[in-house]
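In the part that follows, the structures are each spelled out as structure tokens.
Each value in this text was obtained by applying a stated rule to the coordinates, not by laboratory testing. Just so it is clear, the structure is predicted and the values come from calculations on it, not from any experiment. Cβ atoms are built from the backbone, for glycine too; each structure is taken alone.
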Structure P
Amino acid sequence: MEEESLLLLQLLKKYFSDEEISFTGEFRRYCEVLDKIDLLTSAPLKEVMEMLNESPFEQLEEVENTIHAKTTAGTLFHISFSDKNSFFKNLFITTGNDLHVEEVKKRIADFDSKYFSSEEEIYQSAGLSFILPELREGINEIELAAENKLPQLIEPKDIKGVVHAHSKWSDGNNTIEEMARYSMKLGYEYLCMSDHSKSATYASGLSVERVLQQHDEIDKLNQKLSPFRIFKGIESDILGDGSLDYDEDILSRFDFVIASIHQNFKMSEEKATERLIRAIENPYTTILGHPTGRLLLSRMGYPINHKAVIEAAAKNNVIIEINAHPWRLDLDWRWIQFTMKLGVEISINPDAHNLNGIHDIHYGTLAARKGMLSQKMTFNSRSVTEMEEYFTNRKSKIGSMAAKQ
């Protein structure tokens, strides 16, 4: 959908280089579920329709000054039209949700009769710092903008390493070396491998013996690929009672542990929350993976008390994942501000099962920006040296705790 959208935008800009053209609506706000892609242009409707008639669309019709165009892949586009003088006003109106738009309009006298040369001018007229499109949800962005307190959002270039990836050792399609070399090619400094644990028989989860064999392979690859670093991890199933999937002597061998629920989804909110909190309280849990287990448009996920889970993560120094797979985007962006408020870091993780899956960090970053995640609170914005220090210090603390018991 995104690729088709960008191609159409490029096509329109090529044909109508002197006109204003932009995405708008929910697509421009990076919403996680879309039923259509909205565009706004100052180009003449008739000429746009003529251009589109020469393009491979399955369906093309004009509905109330809007062109509805459907691709053979099923992506639906709505192209709306505006005169040039009103373009940025209409772009503003069609981008934000109703609450955001109305709250900004209230701050500008005679808004409807005014013309604006940019969206920046609109926010300046409202006495606000500029609010990025992805933040225009009518939550608290206007209050923050009024006080010039909008955060500097995480950017793709801030992500230094790939956290949460699977290989042929479990249910991935590529070897560890292939995943590492591709991560290097993309400019990342490290790869945090986390194949499935032994209870995940459905995904060829690693027995204790295979864990040790994999660690030997990673040691050899780290010598071969230095200064790039592969960290030894596991995506441990959270069992029904909230415990992790290996004994302590094995858990202690990993650099990090991602704890995730993959089975027995039918739980009450109380049971699911209790199960997650017990896993969070395990000293070997480094990251909580996809907290609700949702699959957008197909599975709701198990109900949890988000506040209680995030509070437990804060208490136990556990990072929470935004699973960046576009079908998950879990933790939901609506909880990011609360998570940061409690001092809990978030890791933008692709859950990559093949080389292309690493690119899903892109979608996770969009969701993270929508929730106002900053670089400072993003776990994998650490450099390889900083990440190594973090894992070493954390394991040292666990060892000290175990020695006192």
Structure Q
Amino acid sequence: MPNRRLRIMQIFNRYQEYGGEEGSVFRIGDALQRIHDVEYFLSSTAEMTSGGLFRNLMMPWMALHNPEVLRKLKRYQNLGRFDAWQIHNIFPVMSPVVYERALDWKIPIVHFLHNYRFGCVNGFFLNHGKPCQRCISGNFWAAFTTACWHDSHAKSGWMGMITAHVRKMPLFEKVFQWIAISEAQKQVHIQMGIPEENIRVIHHFLESDAPPLARSNSSTAIFVGRLSAEKGVDKLIEAWRLIAGGERELLIVGDGPERVRLEKQALGLKGIRFTGFTQRNAQQRYWQSALFSVVPSIWLEPFGMTVLEAWSKGRPVIGHNIGALPELIQDNVSGLLTDPHQVSNLAEKMDCLFSNPEKAHAMGYAGYDHLKTKFSLKVWLSQMIKLYDGLR
């Protein structure tokens, strides 16, 4: 008799603004539905903060112990009889009550790691745009003193207290399986204290049946992503300053809190075009004209879905040699790696592909093949089947 489909509750607290993590959560849940029965348990930071003055005043308490979430968890578990909870994020308003109940009720937890929240209140290991790992051990006093989350001492201190509370639970040892989305991310979480044997690396996937786009004959580079500090677009603009000229064009596709500052930084530079937010299906025309993609992240990128997206279009990627990017990009095969501390090096690598379009085309097609063999849905499902078979 074949193994029965497990019942899995997928848990996620939505952030104030939509980002790549939220997209991954639904992509994972929908894909897992092929082998098991998945239901979603969601909360929203945006909804919580739009509930009026009383609701906002209750936010700090709700972030520590959310009674609404507790009531819903009991009802969902009683009705659904879930075999496991697959958790992605409980911060800031779903609260540690999720972990407490799972441990009390002895429900197996499969926990995806999308950022570095257990060792950094903002999850990026960035402090006002600069690398920082002062809280990695679980002491979050530095977060309070530097106001590194939302530029607020109060918010940073309170989130530090909540995260420290979670770190004092037996969570790191009791989770059935932690899932890191790259080997680089796994190593950082081992430094935080999660036992190495409890972390399994399962890379993200990208399902695409479309062939690569036709070769581009234009001198266009493209950045696609949220315009926030960790994405390093200011570094890209500075590199562009060194090579701008002629018919070269840099498309910056996306929106975010840094857009106004970045547009001011780019004033007077030839060839830079900010497109604003663009729906994924409408981005095709930009990818069609692009010769290559640039990923100038300054944080320890846990994965980099934009790398897979570029390869799915048959476009190579120039990325900073940091975090998971060197784990994904095969240097001089499917893209180029650059020194994250040398803007001139990023400029040199962009100039290299602009000057050698044939090389860019060959790398783009190599990336497409790499995507199909290593980062396919089939590969991802086989790994998830093994993981949940272990739960049985």
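Matching task: 37, 26, 18 is the computed value of semi-axes √(5λ) of the Cα gyration tensor in Å. Pick the structure from P, Q. Considering all the candidates, the number was obtained from Q. A value of 18.9 for mean count of other Cβ atoms within 10 Å over residues 252-259, calculated from one of P, Q, originates in structure Q. P, Q: which one has distance in nm of label points 7 Å out along Cα→Cβ at positions 20 and 140, as calculated, at 3.2? Checking each candidate, the match is P.
Can you spot which of P, Q the value 0.7 was calculated from, given it is distance in nm of label points 7 Å out along Cα→Cβ at positions 36 and 108? Going through each structure in turn, the value belongs to Q.
Here distance in nm of label points 7 Å out along Cα→Cβ at positions 68 and 364 was derived from just one of the structures P, Q, and that gives 3.8; the source is P.
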